[in-house]
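**Q** Next up: some structures, all given as structure tokens.
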Structure I
Amino acid sequence: MILVDSSALIEFYRPAGSQAVRSAVAEAVEEDLVAVNGIIHVEVVAFAPTKASFLKLDSDFRVFHWLELQEPEFDCAAELGFLLRRKAITVPSTDLIIAASAIRANLILYHADSHYDLIAQHCGLKSRNLRPKPKETGPVTLDRPAKPSFSRIQ
């Protein structure tokens, strides 16, 4: 199973979402590998733009594997937050809980949120950022006059 964060699911459901994210999530859905928890469910379903969207999302989420959040996940999240704060890193508590859920279930976390990259650098979170990396470009040069010319308004 793969825990799929709301950041990836929102891209998946968005018609103009990132193609890379949409493809990776679609593959996980087709293979019946998607797991979610209550926080992810609320982050996606509660913010549906219409009643029809809400009903569609709620129906879809009932097919995904469900990870219960219990006291050990919250304890793990608190410990992660404490560890990261000692390193001057602050991430939202919901991201800590989702990361803890993935760690405790020994699942990879699919996401499109750089907070999880930070968390993974400092603990045992297995994650995959689905957002495509920006292409490397050379230095930017601007065509402009050597000296700006200003005209006075009188």
Structure II
Amino acid sequence: MHKPHPCNDIDTVSLNTPVLPVLDALYDPDRYTLVSKNGESAYYTAKHGGMKVLVTPHYARVTGSIAKYVAGSNLHGFDPAAVGPALSEIEEALGFPEGELLLAKVTRLDVGANLVLDRPVSEYLDAMCTAGRLHPVRYRPETLYFQNTMRELALYDKIAEAR
């Protein structure tokens, strides 16, 4: 069994691709649902194994936890080599041409590490709030974000999130 390095846990991904390759699949009601907003441009949605797809007139976006898709949970790492085959399964299920998601633009990639701590998570998060030039945003008692316009660092209690 693969034992991942604690810092190679890939979780949520968001992949954008041009809309043209998926146009034919959009007309399959077993795959996609047509959604219209105030009679304006229509868009389509679909779900497969926890992955969500949004198809607009301009792009198709696949978003979700690749860890949950591959391993059923994001609490434990999985072999990163499983990402390619998982994307191929998603492509087939949703009518994307073969290899399309491997060429897609990555607009979000969450990489994590599971740390075993000696103290409660809240004590570590409180200590981070007092660190020099960092500008924290507290989302919940067990979640702390550090953000700028390009990046986001999230620190949270993964066990509490899973409950």
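Every number in this text was worked out from the coordinates using simple rules, so none of it is lab data. Quick caveat: nothing in here was measured; it's all calculated off a predicted structure. Cβ atoms are built from the backbone, for glycine too; each structure is taken alone.
**Q** When mean count of other Cβ atoms within 10 Å over residues 13-20 is compared over structures I, II, which one is greatest?
**A** Result for mean count of other Cβ atoms within 10 Å over residues 13-20 over I, II: largest is II.
**Q** Could you tell me which structure in I, II was used to calculate mean projected area of the Cα convex hull in nm² as 12.3?
**A** II
**Q** Hey, another quick one. One of I, II was used to compute helix-only ellipticity at 222 nm (-39500 (n - 2.57) for each DSSP H run of 4 or more, over all residues; to 500), and the answer was -15000. Which one was it? The partial results should precede the final answer.
**A** Working: I: -15000; II: -5500.
Source structure for this number: I.
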